[in-house]
Structures are given as structure tokens and as C-alpha cells.
1. If you rank structures I, II by distance in nm of label points 7 Å out along Cα→Cβ at positions 16 and 112, which sits at the top with the largest value?
2. If you rank structures I, II by mean count of other Cβ atoms within 10 Å over residues 8-15, which sits at the top with the largest value?
3. Supply the structure label, taken from I, II, corresponding to relative contact order in percent (Cα under 8 Å, 6 or more apart) with the calculated value 25.
4. Given 2.9 as the derived value for distance in nm of label points 7 Å out along Cα→Cβ at positions 80 and 120, which of the supplied structures I, II does it correspond to?
5. I have -12000 for helix-only ellipticity at 222 nm (-39500 (n - 2.57) for each DSSP H run of 4 or more, over all residues; to 500), calculated from one of the structures I, II. Which structure is it?
6. Between I, II, which one scores greatest on Cα Rg over 2.2 N^0.38 Å, for residues 24-63 alone?
7. Computing mean projected area of the Cα convex hull in nm² gives 8.3 for which of I, II?
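Each reported figure results from applying straightforward, stated rules to the coordinates on display, with no laboratory input. If you're wondering where the values come from, they're calculated on a predicted model, not measured in any experiment. Cβ atoms are built from the backbone, for glycine too; each structure is taken alone.
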Structure I
Amino acid sequence: MAAPGSDFDAVYARLKRIFEPYAPEMHVSADDEKGYSLDLAPPEERNPTTWFGGVMRWKHYVSFYLMPVYVDPGLLKNASPELRKRMQGKSCFNFTRVDEGLFAELADLTRRGYDATAGDPEWGKRQRERWDKARSNR
């Protein structure tokens, strides 16, 4: 899976540790050798609005997904240029090696994202209700 000679195991483990403190407050929706992810809702209530984020191993990098920055791009207002260079799309950051400075920045961003979304149980409920309403109006 990982490129030969890469340190993806260390990158994956370190990025996963950023999410692990939030697991008791959320729902672990994946935890295996390929990826780890957290969801705001239990399985029976999940939809695309409830995924908080995760870490995925790919062939050429390890990705850190943080959906609160997709929902609220203002969370990235003070992101460093170095962290922004790691972005792919609106909510994904790719890494090939451990970078403690950027990982500390991601940990802070994750905390702020949690406070803005998952830290407010009613936020997730409102998002699911909006999604359900939009789907029923199709």
C-alpha cells in the first residue's frame, strides 16, 4: 500500500492520534489498517452531513480529512501557508512524512472544528434534519 521506504505508518499513527481524543464524544465509523474515521451520528442516523473526519492511507501519501473546514471555511482563516500547501480540495490534507509543526496546527484546527460542530450536539441534529428535508424534496 505505502511506497517502499516510506514512513507512512508513523504518519498514519500520528494523524490518527489527533482524532482519538474526540472518539468518546463521537462514533468511530472505521478503524483498520486502511483508515480511521469519526462520525457525529450512530450508524442508524448517518448521512453525508454527519462525517466529522478521518485518516486514510493511500499509495503515495496519508490523508487527513476534516469536514468542519468544508462546512465552515472560516476555520482556515489563520492557517499557515505551509498547511494550505498540503490541502487537496476543501477539507483534505496530504502528508508523506511526520511534520510536528503542521500536525500541531492540524490538532488546533481539529479542536476548533470540533467546538464549532460536534461540540454542539444540536448542530449535528440540525444538519441531519436539513439533509433529510432536502432529500425528501427531490
Structure II
Amino acid sequence: MSKTRSEPCSACPYKRSTPSGVWAHHEYEKLRAYDEPTGDQPFAVFACHATPEHLCHGWVAVHENRGNAHALLALRLFPTDVIPDKDDLRFYESGNEAADMGQAEIDNQSIVAQDAVNRLLRKNPRLRTRDDWDIERMHDELGW
């Protein structure tokens, strides 16, 4: 059984309070595929960026509460221990909405988004590039 984070991480791409532009464009694109009908979704679970040993709390909350035709295929294959409240207003209504908002300011990142990225890099060394001095690669990976 897969474990879902008990609460969303501070930079959860599904959370309305997460600043736009924190994650790379391709990371936000992953959210859209889970809005498809169940049979058209990826088989893969969506792990938390901050704690990859857990499923993303926002991913489960947003996608698992939309009815049987859009239930998460990945959770049918790899059930989870917790299904968060479907009425949790902290989250966007869909993966498409979360991706649209997250991608909106990737090219014009706010100070708040830059601070969030810096906090993530400090707390989660695995998000850094192998060569900490290679700023260009880091910026590319994070979508700056």
C-alpha cells in the first residue's frame, strides 16, 4: 500500500497558495494527464516533490474525488492509505487548472516564487544539480 503525505508540502503544485513558477514547465505538464478519463491516465503514481517516498497529498485530493469515470488509474494499481477530503479548498479543481496557474509566471518569477525555490533547494538537496555551481542547469531544471 502506498502512503500519502498527511498534509501537502509547502510547494505542492496543486495548492492554491503555492506561487506560480516554482516548478519547471514539464513538471506542471504531468498534472494534466491525470485529468483524463481513468483508462487514458498514466499508470504511474505522482510522488511528492519534497518527500518522494510518499504520494503527493494534493494529487490524491484533487484527482481521487472526481467520480469513478476519472478515478486515478495509478491508485487502482497501487492503493493508498489515505484519501484526503474532496472539499479541501486549499487545492485547485483539476490538474489542468493547477498546471495553468503554475506555468503562468515561469518566465517572470516573483520574489515569493524565488524564495520558495531557494527553500526547496536548501531543504531537499536531491533537487539540486550534481554540480552545485552549474547555475544554468539548475535554472533550466527548475524552470527559471
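1. Numbers: I: 2.8; II: 1.3.
That would be structure I.
2. Values: I: 18.8; II: 22.5.
Largest value of mean count of other Cβ atoms within 10 Å over residues 8-15: II.
3. Answer for the origin of the read-out: I.
4. Details: I: 2.9; II: 1.8.
Among I, II, the structure yielding 2.9 for distance in nm of label points 7 Å out along Cα→Cβ at positions 80 and 120 is I.
5. Working: I: -12000; II: -9500.
Comparing all candidates, it corresponds to I.
6. On the way: I: 1.23; II: 1.14.
Result for Cα Rg over 2.2 N^0.38 Å, for residues 24-63 alone over I, II: largest is I.
7. Values: I: 8.8; II: 8.3.
The value was obtained from structure II.
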